[in-house]
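Asker: These are the structures in question, set out in turn.
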Structure I
Amino acid sequence: MIGVVAKLTIAEGKHAEFEQVAKDLMAKVKANEPGTLTYQLYKSKSDANVYIFMEQYATEDDLKAHGKTEYFKAAGPQLAPCLAAAPDIQYFDIVE
């Protein structure tokens, strides 16, 4: 399994717009990607401008397929104006 943590810093006044797009993306991922085991957005308790997507994929192919979906590609241009900084994306291997 592969874990991904995508940390996103949101610009002031863009939270509602960001959350709307992110929730729509989450719903599409959960409905259409059986190899995506977890795809959940969290908001920081210590910094209201910081969110993370916690993601878990069954295989490397599932991770690659996620990035190629039309809805993921469409979300990028919608999310970009909401960001105050470049996303910080980290990849992890499961420890069993």
Structure II
Amino acid sequence: MITNFSGKVAKDIWEQNQSKSLPADMWVRAKALLTIMHSTSSIKDLLIKGQPPDIRLHKLGGDRKGFWSVTIKLPWCITFKFEDGEFSEVKIENYH
């Protein structure tokens, strides 16, 4: 389950299905990925339920250690922390 958002873009997609910052052609995929995340309780479940093409689920390193990332469409990703079955600090960003 998603417990909180760390950015306006992710919150706008979740609540309004649109965002001024994210290109419109990515809105549906971003919402679908957020919906999958909200309905799962483990990273393994995310892979089984979702794995849309090119999701590229991976752990981040360096100063982003402790975060995960899934790709909407490069360079846009959803980054988040995952602990005890909950997704937190969910953010849509272009961090590449």
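Just so you know, all these numbers are worked out from the coordinates, no wet-lab data involved. Small disclaimer: the values here were computed from a predicted structure and weren't measured. Cβ atoms are built from the backbone, for glycine too; each structure is taken alone.
Asker: Given a value of 18.4 for mean count of other Cβ atoms within 10 Å over residues 72-79, calculated from one of I, II, which structure does it belong to?
Answerer: Answer by label: II.
Asker: Tell me which of I, II gives 34 when you compute relative contact order in percent (Cα under 8 Å, 6 or more apart).
Answerer: II
Asker: If helix-only ellipticity at 222 nm (-39500 (n - 2.57) for each DSSP H run of 4 or more, over all residues; to 500) computes to -8500, which of I, II did it come from?
Answerer: Only structure II yields this read-out.
Asker: In terms of distance in nm of label points 7 Å out along Cα→Cβ at positions 56 and 80, which of structures I, II is highest?
Answerer: Ranking I, II on distance in nm of label points 7 Å out along Cα→Cβ at positions 56 and 80, first place is I.
Asker: I've got another one for you. I, II: which one has Cα extents along the principal axes in Å, as calculated, at 31, 28, 25?
Answerer: Value 31, 28, 25 for Cα extents along the principal axes in Å corresponds to II out of I, II.
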